[in-house]
Structure P
Amino acid sequence: MSISIPALPELSWTHTSGDAEYDPSTEALTLTAAAGVDWSNDALGAHSQHAATALTFGGPAGDFTLSARIRVTGPRTTFDAGALVLWSDDDHWAKLCFEYSPQGQPMVVSVVTDRYSDDCNSTCVTSGEVFLRVARVGEAWAFHSSADGIHWDFVRLFRLDAGAGAWKLGFLSQAPMGDTCTATFDRIALRQDRLADLRNGE
């Protein structure tokens with residue numbers, strides 16, 4: 001079944017078709033991950049994982065931001081997450097996650113992959129939701145998180161060249177060690193403007 005979100009260009013899956021629902025009345029997208037799926041290019045050389053599938057669209061030209069509020073419902077297992085993602089190919093991708101840590105703490109986690117994954121834990125989240133944002137600024141990318149969608153905290157700034165495919169952006173649910181993960185994305189906003197100050201997120 002195809003999914004259409006009014007604020008976004010045409011959507012498609014990066015891999016196999018996933019489990020997705022969009023509720024126009026609440027403007028909420030819900031993604032449900034299959035068991036054991038993830039994206040990971042392990043820096044220590046373990047087998048890469050790309051069984052998760054993301055619902056994405058082609059990135060606009062020029063500077064832009066994509067943001068959403070993310071909630072994960074139901075019991076959580078280690079490393080399950082809802083995420084905003086960038087995808088070019090198996091060796092060139094990035095994700096900004098609302099992830100469940102091995103210590104049982106929801107937190108913001110970012111992963112940037114240029115052949116191997118650079119994995120970095122960020123802010124702990126004390127509520128059941130967090131706003132995440134991906135921004136393109138010239139030739140660079142920036143990740144931010146927010147408790148309220150107004151005041152943004154800097155997560156990371158990085159350069160990442162595309163691989164075999166053009167950049168796609170969108171939404172992912174993963175459950176590397178669990179049976180499933182249901183992530184809901186709402187307050188989705190795509191804006192074609194440039195962030196003025198990356199450190200304070202303005």
Structure Q
Amino acid sequence: GNYFGGELKPVSIWLSTGFARAGEGGTGEAKCGGNYAASLAAQMEAEAQGCKQVLFLDPFNDNAIEELGGMNIFFVFKDGRLVTPALNGHILHGITRSSVMQLAADRGMKVEERKITIDEWRDGVAAGDITEAFACGTAAVITPIGELKTADGVIASPGSGAGEVTMAIREQLLGIQTGAVEDLHGWLTRLA
């Protein structure tokens with residue numbers, strides 16, 4: 001079932017400006033329980049704002065987007081690029097993240113790992129350059145982002161539903177995981 005319950009639909013996320021998910025020289029890039037625990041105070045703040053997840057920034061790097069409390073983040077650009085924040089020691093080296101990047105490249109998309117800021121997200125949506133945003137993780141697989149709520153307003157994703165690229169990659173990844181779509185990369189190992 002859907003990680004956030006009910007039918008799959010774009011979620012609202014909250015921009016945390018008072019908390020950090022990971023500290024310099026810490027375990028932010030590792031999949032360990034402490035990384036999720038560090039996001040809980042900000043997650044409670046997000047829930048109080050009616051949001052399903054929280055987004056963290058790097059305040060020492062032009063407010064570059066890092067990741068959500070338990071998920072990586074991606075942006076689909078109208079020119080066929082898929083952009084995700086570059087690994088920096090704070091961002092999880094997620095298997096789902098890597099899988100999404102490979103499947104996007106297989107679709108002919110140019111995949112970029114680089115700094116992306118809140119201002120670029122806001123301006124990109126306003127100009128029509130960013131057409132979709134989504135989060136990914138082990139349990140959430142791929143979840144479309146409908147809007148980012150901030151103390152200063154809302155950055156809404158274009159359109160009212162889940163984006164075409166988001167859903168195509170999601171369906172392909174789920175298909176590979178369940179055996180309904182051929183695994184062309186040798187990701188699965190049959191145990192029985």
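The numbers here are math on the coordinates, done by the rules we state, and not lab data. What you see is a predicted model, and the numbers here were worked out from it, not measured in a lab. Cβ atoms are built from the backbone, for glycine too; each structure is taken alone.
The table below lists the values:
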{"item": "When mean projected area of the Cα convex hull in nm² is computed for each of P, Q, the largest belongs to", "result": "Q"}
{"item": "Relative contact order in percent (Cα under 8 Å, 6 or more apart) from the coordinates reads 30; which among P, Q", "result": "P"}
{"item": "With mean count of other Cβ atoms within 10 Å over residues 73-80 derived as 16.0, matching label from P, Q", "result": "P"}
{"item": "helix-only ellipticity at 222 nm (-39500 (n - 2.57) for each DSSP H run of 4 or more, over all residues; to 500) from the coordinates reads -8000; which among P, Q", "result": "Q"}
